[in-house]
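Just so it is clear, none of the values below were taken in a lab; they were calculated from the coordinates. Quick caveat: nothing in here was measured; it's all calculated off a predicted structure. Cβ atoms are built from the backbone, for glycine too; each structure is taken alone.
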Structure P
Amino acid sequence: MLIAERLASFIADFDCSYLPEDLTRWLKILLFDALGVILAGSSAPGIAPVAKLIKEWGGAPEATALVFGGMVPAPSAALLNGAMLHARELDDDHEEASIHAFSAVLPAALAIAEKTGANGKEFLNALVAGSEISCRLGLSVRILRGWHFSAVCGVFGAAAAAGKLMKLGVESLLDALGLAFTRASGNLQPGREGALAKRLQPAFAAQSGVISAELAKNGVTGPKQIFEGQYNFFRLYDSDYYNKDELRRHMDGTEYNREALLQSLGESFEVANLIIKPYASCRFTHGPLEAALNLAQKYNLAAEKIRSIEVLACPRAVRDYGKPFEIEASRTPEAAAQFSIPYVVAAAVVHRSGYIDAFTEEAVLDPRIKELAAKVTVRVHPEATLKVPVEVKISTLDGNEYLERLNSLKASAERPLSEQEVRTKFQKNARYSVKKIPDHKLEKLIETALNIENIGSLKELTSLLG
């Protein structure tokens, strides 16, 4: 049996009823967190033009343009809602797979659930099945060549979720995955330049997933040998021609392998390892940010009294996010700041924050940030594999040195956020919405998400954000 056939069979058969109760609860907490992140994302730079465009495009009233309101075609809803979900860098994360699973899958699932009139349980089944596929694909790629996994892998999860909600059979689901393969794209370059395109890549994947499933439903065929053919996924995105130093390594130092895609599929679940992000920046910056914030608060450090800051982090963090923060070179400085260790460390000291308020244009252009970020050096920690350990040493002009070491990150499996902390994050995010949502609706939104399997129509959820 082809790998894609096994994936299609898993998608068709998957039922959340068989998941452990605590995992199901966590997935529903992830859901209401994501909805809060969408609220916050509605006011992020780059979102208003997308909302304007989809209204100009018009079309069949199939799904809700969340926050902005109105009914639009399902692909348009997936695009806008996906862009809002990813814009603030606050969406879920799979530490090992390096993927925001819900960022592509949730918008696709919401759009098709509304279009098809699906109930809450059907929606949850599709959301989890699609997210599982995305996570496993992220885990199966052994080499990082600049692909944005949330988009490249997310389009398969989005197609899976949309196809399941359309009640496609295995053969049509196989076509949907094949069509998704033809749309798999997305890279890390926009984030390096601070381009707003970074915020749209998972949204493009969500939109493409919807389109792929719609086409499959209408008889358009896709390739079946997605993972075995002459130009298969792994040959294109994970070439066998590599330098051994390019191999990705897990937090425990072991190498990634392609078997992760099917290993114990349907028996163990990678969605169990999704975490909720506490800071509004790339997850690879969270360790330095948290360590610097701890030092600044504990010792009441003032930016003007700091001589230097030294950060030790994992090789990928240093390579991709450790370069000097150059405001003038950024297309959109507030977007570039989300992917800069020197910036987040400086912001932790200057603004005492790593949340949305630390990434506004005003915060990023604060002259104290430019001065302090220039004093930050980032080097490889000799013990670090993936994200940890992290060390930050702050030296002051009076000759003192302050050191903070983190062996695990806030919100990681070792230090998970409590449900109350997630609720607090949700309320905080709601304050950034372009449309004021009354408190009673916000509370109802949380409770609806926590009881999603019992609602008769997804409109009971989306109407609270429409």
Structure Q
Amino acid sequence: MNPALGLFENHGDIGDVHLAGSVEYDPVHESYLVAGGGENMWSGKDGFHFVWKRVSGDVSLAADIRWIGTGGNAHRKAGLIIRQNLDADSPYVDAVIHGDGLTSIQYREAPGDITHEVQANITAPGRIRLEKRGDYVFMSAAREGEALQTTGGSFRIKLHEPFYVGLCVCAHDNQVVEKAVFSAVVILSEKPPATGEPVLESTLETVPIASGDRRVLYHTRDHIEAPNWSPDGKTIFFNRAGHLYKLPVAGGDPQVIDTGFATNCNNDHGLSPDGRWLAISDQSQGGRSVIYILPVEGGTPRRITPLAPSYWHGWSPDGRTLAYCAERNGAFDVYTISVDGGEEKRLTTAAGLDDGPEYSPEGQYIYFNSERTGRMQIWRMKPDGSSQEPVTSDGYSNWFPHPSPDGKWIVFLSYEPEVKGHPANKDVMLRLMPAGGGEIRVLAKLFGGQGTINVPSWSPDSSRLAFVSYQLIHP
């Protein structure tokens, strides 16, 4: 450490900065006045002022942050940063408060890559914390007088030891210098000992497919799963503790949906194409999952599948048929049935699990996942079960294909190849591919799996996806 810089070793401008930055350390109040210029911290390279020290291993960095002066560019940034090196295009992750109060984690995975972010659902906090545990990075935030709470939206990034941690200020205008005060700064290079069992936290997020920049809608210490979007784009539905909830996309609190006797709903549910009906999979009666339909505003469920267990996954575009996974005589296969009930039709007979059926928007195909080749991959078939063909064939275990409403894309969940089934609390990816075939793109790397994206979760305009990520927090 440098006595003139308190906890830090050195400081300097990063990238092409027209007006030099600076730092003033106040040893009495243990605070740092950091001035920074620079055009931006975004895209493939950065310009800002950095106060830093080198560390290795897990690390936690926290500070109270206060801007000096009003005005300035709404996108100016002051925050905490973990950076691979001092190059302008370095991989990094930061937790920053913007001039307009937007608070987010930003990251660049490889030198010169495009920057992405996860926007928190808290604005202008007084204190933030950035944590690296293994390859996962988390942000916590607190308003003045409140305790730090994780904001959700963790992600994976690989940084090689040693790396740099510290304070950053960027003016977002290369012709000016902006100033911020950092106080009550804490750096912990060792994780505090756990005092109890880890607590699961759930984060409902959205991600635009154009940018890949994630946004937190709702964060809770309850276990929530399987979001899907209403046809009008205003509401997201998810399950929690056996019940179904709805949450306004514009913000607000979740509201429980009355599902009558069905109080043990699992994560296989979804809305009809016209948005009037809700299909649920519930095991309240008899202990095995049965598919029911009820009005979307709530009501008494009407039983659809005569046999159990049955797990809903798709609704035909005309609203007349349900597609689902069911176990019959020890075999899990894809079935369809009329929304009026009656006799079910078995569509797959191959050895191994077939699951996750969902109709393409024009009704030409049913997409599903199958392990018939030895590893779970995405397949598709005609609605009558004919012409079954693979869609993916790679080194990952791929689950739950969801065609976009405009028919252009397929999104699915990918596990590492050694993972069997679709368990919870694993390193997973959301991946996107053109419906006609082509390059597969990673939308998000996260901690999740079961519950992340089990059911249809596209926004009706095909621009965004909803999903749930998870964190295990040690008290």
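Matching task: 71, 53, 41 is the computed value of Cα extents along the principal axes in Å. Pick the structure from P, Q.
Derived from P, not from the others.
A value of 0 was computed for helix-only ellipticity at 222 nm (-39500 (n - 2.57) for each DSSP H run of 4 or more, over all residues; to 500); which of P, Q is the source structure?
Structure of origin is Q.
Where does the value 0.96 come from, among P, Q, when Rg/Rh (Cα atoms, Kirkwood Rh), for residues 38-101 alone is the thing being computed?
Label of the source structure: Q.
Check the numbers for mean count of other Cβ atoms within 10 Å over residues 30-37 across P, Q and tell me which is largest.
P
Looking just at relative contact order in percent (Cα under 8 Å, 6 or more apart), which of the labels P, Q belongs to the structure with the highest value?
P
Of the structures P, Q, report the one carrying the highest value of distance in nm of label points 7 Å out along Cα→Cβ at positions 14 and 262.
Q
For mean count of other Cβ atoms within 10 Å over residues 126-133, which of the structures P, Q scores highest?
The structure with the largest value is P.
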